[in-house]
Structure I
Amino acid sequence: MLLRKIKHALYVGLMKFIAGLGPGASHRAFVGSGSSRELCKHILRTGAKKVLIVTDKPLRELGVVDTAIAPLLEADIDIAFYDGVLPDPTYEQVAAGVAVAKQHGTQVILAIGGGSSIDAAKIIAASATSDESPKDWVGFGKVKHDVLKLYVVPTTSGTGSEATMGAVISDSQTHQKGVISGGTLLPAATALDPDLILGLPPHITAATGMDALTHGIEAYIGVWERGTRLEDARLGIKLVFENLAAAYRDGSNLDARAGMAMGAYYAGLAINQVNVGNVHAIAHQLGGKYGIPHGLANALVLPHVLEFCQLESSRRLAELAILVGAGKPGEPESQLAQKFIRAVRDLRTEVGIPEHSEKLRREDFDAIAELAMAEGDGYPVPRLLDRGSVLSILGSIAA
């Protein structure tokens, strides 16, 4: 463990150095009802004539895509569609999208959908202008060439991918997830349009909302002091606590949907600056191994990881307890920290997310623990995972 701590400190220091060398990135957000139309008008003003829409089949069949891109459909431009994205996109799905982009002569890409569509679009944008394999880009800062300009319209409130430079991709053979990250993958602009999220089912609202909450918390308790991560994380966390239950109970509540869209966005801005943490290190393995949706996997693991690092994160967790009204100033720090963890559990229960999953198999735990520890060592976490703790967490969430 001592050697791992030394290596972790050196790795975090290296990340800080490399991040400091990178150029500033340009990003803008269109916000509110109808903002997807404003984003499309912006794309038209740039002079783009060949636009590839990256999405999934259900959104096209429901008419959500046509609603979002109405100004593009009304304009004299060439639009192509790639709607082959599935949950946990794979290299094969990306390759299929690249083929469409190259045949079409795509100039810009507009991704419409959840995190899977946006992540796939990021890697398609990079692959369409390179002969390299995306498998060689897993890690940070390995996409060094110019990519197709990317715009995004999220139709869930959770992944924050609309505000980040990272993309998660799955290997269909090993079922392992990899993260490709770098400034070139940050979308040029996004539209946070609550109108497009009104029909999101309650269980997806809940899972994606807990995903956003996880992003905010992990950015807030991490050990990398950078940019506006604390302010953005606090805004994201507060908005999720204020709006998730309402959006879950009434999907047509436009104010709650707008609040969740902004909460996910702020949390995305936070992790874009400092990355995620141990919750994701474990949750990624659960998604890759068992196909558990990412937001649900995060929700299962989150309270347990907070308890695991409660001592190291006590001050930050206490601040969050006061932020969300779970405690009052002046209470003991450790008591406030525990109250916040309890508030997270209570919110998870309120939106119908179970404490356990029947998909987990104990014979897989050793391998999952090894992968989770390896991934967690690459994040600026307050406490490194150890084998026994990961096995304990897995045992706690297994049915």
Structure II
Amino acid sequence: MQTNLLSRKSLSSAPVAPSSKPPRKRRRWLPIVLVLLGLLGLAVFIFGTKGAQIFSMISAGKAMKMPPTTVTSTVVQEGVWERTITAVGTVAPVQGATISAEIPGMVSEVAFQSGTPVKKGDMLVKLETSGEEAQLRSAQADAELAKADLDRARDLAARRVISKSEFEAAAAKFEQRDASVQNMQAVIDKKQIRAPFDGIAGIREVNVGQMVSAGDRLVTLQALDQVYVNFSLPQQQVGDVAVGLPVKITSDAVPGGEFEGQLTAINSAIDSATRSLGVQATLDNPDHSLRAGMFARVRVVLPQKNPTLFIPATSISYAPFGNSVYVIEKQQDEETKEEKLVLRQQFIRIGETRGDFVAVTEGLKAGDQIVSSGVFKLRNKMDVVIDNTLAPKPEENPQPANT
């Protein structure tokens, strides 16, 4: 038994031999991998869900059919348009003048009211003439004395009492005195400024007691029963115009009014600076609606008349690469087999403009149905429906209301 105890002590006290295998290290990267795998799975789930939603929306969009767009329509019209040449002109009176003082003096009387009609010979402005009238009376007295001397000399010459030279001296003296009378009378007449023709007096520019010099403006006078309209045409159109052609004139100052006249004068030379030809038209103006200096639109009506296709200007889509319209055509729906209206973009060439209309020279034919307004929002092959309840009504001579 003691031997066993000793053997056990010797065993317990004996040193333990070290192990040949190292201890296992803790795996710290495993949680990170697990987190990354979780995030990846979440991302796949989210993107998969969104992708399914987007795919379903695209499929629904392809299956969904857009409703047709509402448009207004018009028909391409054909008519005979008078061939015209348009221009911008200025109204001028047939007779018009700025009345001025010919000689200096002080205004003693203004005998007219501004803006009223006056007759030829009516007194407009009178200058002070008291000094000239006194000189006139003196000259008249000298002339009467010279006339008496001439009468006596004529009687004596007839009886051969005086010589011929003495008679001629008496005659010359009388003529000199009479000329002095006429000169003073002319000065007085020039100080009484009268209307040279029938017309409308303008606003007076002088007052009683005012001193005026020779050439000072007193008042304007315009005869407005007839007026001229002066305008210019390019030299290329010289061969198209002739005296006697009818002319139609409108002005913004006379809303709704159109005046008719005729071409009365063509300038003999072309302006070398502008290469344009001066032209004048004459027209009646009995109510004096047109005033000198007014702006006017002129249309010279040429004898040629051409058949023309025309459409409203609002139906044209203007673009640098070409102007176009949208033609409304009937087509059969491939799914429902029902008839529908579809747009077709048609490029055109346009000509002159007349009011709200534009002439079409190429691209359309009479009777074609086209969109009449709102063309900027349309596209080719678009389905449409027509509603002309609020469609604008184009006019050849529009008169827009002032707002």
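Any read-out appearing in this document is the output of simple, stated calculations on the displayed coordinates, not a laboratory observation. Bear in mind that the values here come from a model prediction, so they are computed numbers and not experimental data. Cβ atoms are built from the backbone, for glycine too; each structure is taken alone.
Could you tell me which structure in I, II was used to calculate relative contact order in percent (Cα under 8 Å, 6 or more apart) as 14?
The read-out was computed on structure I.
Here distance in nm of label points 7 Å out along Cα→Cβ at positions 134 and 158 was calculated and came to 2.0; which of the structures I, II was it taken from?
I
Where is mean count of other Cβ atoms within 10 Å over residues 110-117 largest, in which of I, II?
Top value of mean count of other Cβ atoms within 10 Å over residues 110-117 goes to structure I.
Have a look at I, II and say which one yields 3.0 for distance in nm of label points 7 Å out along Cα→Cβ at positions 150 and 278, as calculated.
Of the options listed, only I reproduces it.
Suppose Rg and Dmax of the Cα atoms in Å works out to 51.8, 221; of I, II, which structure was it derived from?
II
Can you spot which of I, II the value -17000 was calculated from, given it is helix-only ellipticity at 222 nm (-39500 (n - 2.57) for each DSSP H run of 4 or more, over all residues; to 500)?
Value -17000 for helix-only ellipticity at 222 nm (-39500 (n - 2.57) for each DSSP H run of 4 or more, over all residues; to 500) corresponds to I out of I, II.
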